[in-house]
Structure P
């Protein structure tokens with residue numbers, strides 16, 4: 001992409017209401033636009049990051065047998081009434097409305113009930129199981145605490161997977177595979193060394209759950225971490241009984257702040273029994289299906305990455321999720337005949353021909369303005385062509401201060 005054609009621009013001043021690092025930097029750099037508290041639009045640069053995160057997640061979900069689908073956001077009251085989760089006393093984040101027919105509807109905050117209801121059409125025999133389905137879907141939650149930029153919003157993009165298993169043992173086997181897949185996902189997006197499986201409360205889902213908490217000084221959760229065992233326990237469920245269950249010793253735990261980036265829930269057979277989802281086993285016996293639910297906040301992960309990887313100049317994207325691989329800056333290009341491209345144009349075309357994702361800053365701005373924008377946007381590599389560099393290209397990593405001069409072949413080799 002040519003930066004001159006990118007409709008967004010970097011901003012020096014944004015609303016004073018934005019207090020979080022992720023909201024400030026993503027807004028100033030042109031990745032997001034705030035519609036209202038807790039609600040953001042994702043602009044071209046931001047959407048590219050989201051798609052990179054989604055693909056990392058998608059590959060891991062497919063690898064453990066997940067099949068992708070897409071459910072509707074409109075929810076029927078009667079489905080959720082069956083499990084007592086329509087009641088605001090049990091779930092207090094609903095957005096609810098009414099159709100012109102008079103029927104009550106909700107806007108999806110989760111999808112266990114409708115997906116389980118759908119499965120009534122496809123699961124009747126032991127031969128139909130297991131079934132693992134997932135989606136990337138916009139969730140809407142009427143959060144009173146909509147704050148911290150895209151870390152906690154009223155509207156956000158989520159990956160939610162649902163597992164339907166024959167037995168508790170079969171479910172547990174898949175559950176462990178999902179944990180491993182999640183740890184690979186967080187490693188893939190650059191958060192691996194700071195993300196830990198955490199024992200927590202199930203909230204509106206189940207009595208207990210597992211979270212994936214990423215260490216973050218500004219995080220809203222307090223967890224107690226055993227680094228040697230790579231496991232943690234949320235402060236809200238810290239007790240002698242829980243410590244005993246997890247074989248943890250209080251004196252060996254480190255109190256840290258963290259941000260929840262994923263969670264998984266074991267529903268057992270309770271929800272299937274409520275919804276009437278049964279199968280006939282090999283002996284002809286009617287059995288309830290075992291359900292698990294597995295979520296990752298895609299946009300939340302994006303916000304946590306920015307909170308983790310930035311400096312006083314801007315964002316520092318991990319290469320795996322960056323909107324582009326390299327930011328090519330052309331400084332004071334020498335005018336040339338119409339038929340003869342500038343040096344920047346030559347490098348841009350060469351990188352594009354090698355399918356290297358490049359944002360080409362071809363704008364008529366000063367070198368200082370271009371460097372400042374490059375640092376703010378945070379693409380992993382910066383490549384500069386100018387009179388000073390001649391036939392070569394100056395390259396540096398966004399995370400490093402040292403640069404070097406290379407020829408075009410070396411540049412392509414480095415970026416490939």
Structure Q
């Protein structure tokens with residue numbers, strides 16, 4: 001599923017990005033970055049652990065803690081049985097579409113059970129056999145096809161145990177803001193969100209750091225234009241796209257403002273300078289791409305379990321973005337980072353790290369992280385402990401040369417150097 005420039009179009013996004021000559025024609029007015037990485041594209045998917053997604057890609061024995069870093073033999077496969085003796089179910093598209101594990105903070109805390117990882121199937125009130133499920137190679141084929149030319153992190157953890165919105169905040173502020181999905185931004189789409197409290201938060205984000213240093217930043221979100229249009233017409237929620245497989249309720253068929261952590265802050269809340277519909281991303285690949293792009297798809301493109309959502313649709317969405325970037329004038333200057341916001345209540349066999357001392361929040365399960373493009377190490381597995389705040393630390397390092405500017409976890413977490421090729425970045429990024 002990997003493209004060679006524009007020789008084959010995998011998605012409309014790729015078609016829109018292709019225009020013949022891929023020679024760079026953009027003029028970037030921003031200051032020079034510290035490394036050769038001028039552009040970073042961050043794509044966030046939803047609610048799957050490392051075992052659930054890549055447990056069948058890795059082939060090392062569970063618990064063997066391999067120190068090698070080349071290929072699938074250097075990361076641990078999912079165990080044949082979880083600690084209680086249950087075998088994994090097959091997480092195909094049908095199962096993913098039908099079952100959404102409980103992933104509230106209290107539930108996941110019970111399942112992790114102090115690092116024993118033994119109450120996902122039995123032992124806790126929210127334990128269920130479906131919590132131990134692993135996607136087969138056939139469902140993950142789109143992702144697997146990228147890995148020979150990518151770096152995969154097998155010790156990348158959700159920064160806070162619990163649901164998506166709380167974990168998304170670490171992409172913006174690198175610290176705890178609230179628990180679970182209890183707060184939604186005071187922006188368009190708030191009335192269409194399941195979150196409880198509508199709030200505007202105060203504080204500085206990594207986007208502020210970038211902008212104040214002269215760099216550019218934008219969010220690209222599927223369904224954002226439709227949400228703004230509905231709000232302008234005093235309609236509470238936009239129409240459900242016909243391609244949404246669930247076609248019931250609200251999420252995952254429309255834009256979710258709480259998936260965009262920057263929307264919680266006044267400088268960015270529905271500011272058209274920094275918030276764009278995802279359709280604009282293809283146009284910007286042919287025009288002017290911001291230094292940092294943060295992409296969120298519809299829920300039915302994010303792999304979020306339940307409501308008819310299919311993993312293969314998410315894989316196609318991500319590979320379409322990756323291939324569009326590779327086919328564009330920005331291919332030689334862009335690093336693409338793909339990760340999942342949290343584990344979604346699925347089993348993972350690796351115990352989380354100790355509670356982070358910056359905000360005293362306990363880590364959750366592992367989630368996948370993939371680095372792609374010219375600057376990524378190829379066919380490599382990183383064993384360095386990472387989390388969403390590591391992306392913040394990397395952005396600070398790459399664009400300003402000074403980390404820890406938010407005074408949060410960005411001051412203490414590991415950087416992304418283990419995923420990157422120093423020969424291509426020009427300046428070695430620390431691990």
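Bear in mind that the values in this text are calculations on the coordinates, not laboratory data. Bear in mind that the values here come from a model prediction, so they are computed numbers and not experimental data. Cβ atoms are built from the backbone, for glycine too; each structure is taken alone.
Source structure of the calculated read-out (distance in nm of label points 7 Å out along Cα→Cβ at positions 64 and 344, 2.7) within P, Q: Q. When helix-only ellipticity at 222 nm (-39500 (n - 2.57) for each DSSP H run of 4 or more, over all residues; to 500) is computed for each of P, Q, the one that comes out at -6000 is Q. Of the structures labelled P, Q, which one yields 16 when relative contact order in percent (Cα under 8 Å, 6 or more apart) is computed from its coordinates? So the calculation was done on P. Taking 19, 14, 9 as the value of semi-axes √(5λ) of the Cα gyration tensor in Å, for residues 216-263 alone derived from one of the structures shown (P, Q), identify that structure. For semi-axes √(5λ) of the Cα gyration tensor in Å, for residues 216-263 alone, the value 19, 14, 9 is produced by structure Q. Among the shown structures P, Q, from which was the value 23.7 of Kirkwood radius over Cα pairs in Å calculated? Working through the options, I get structure P.
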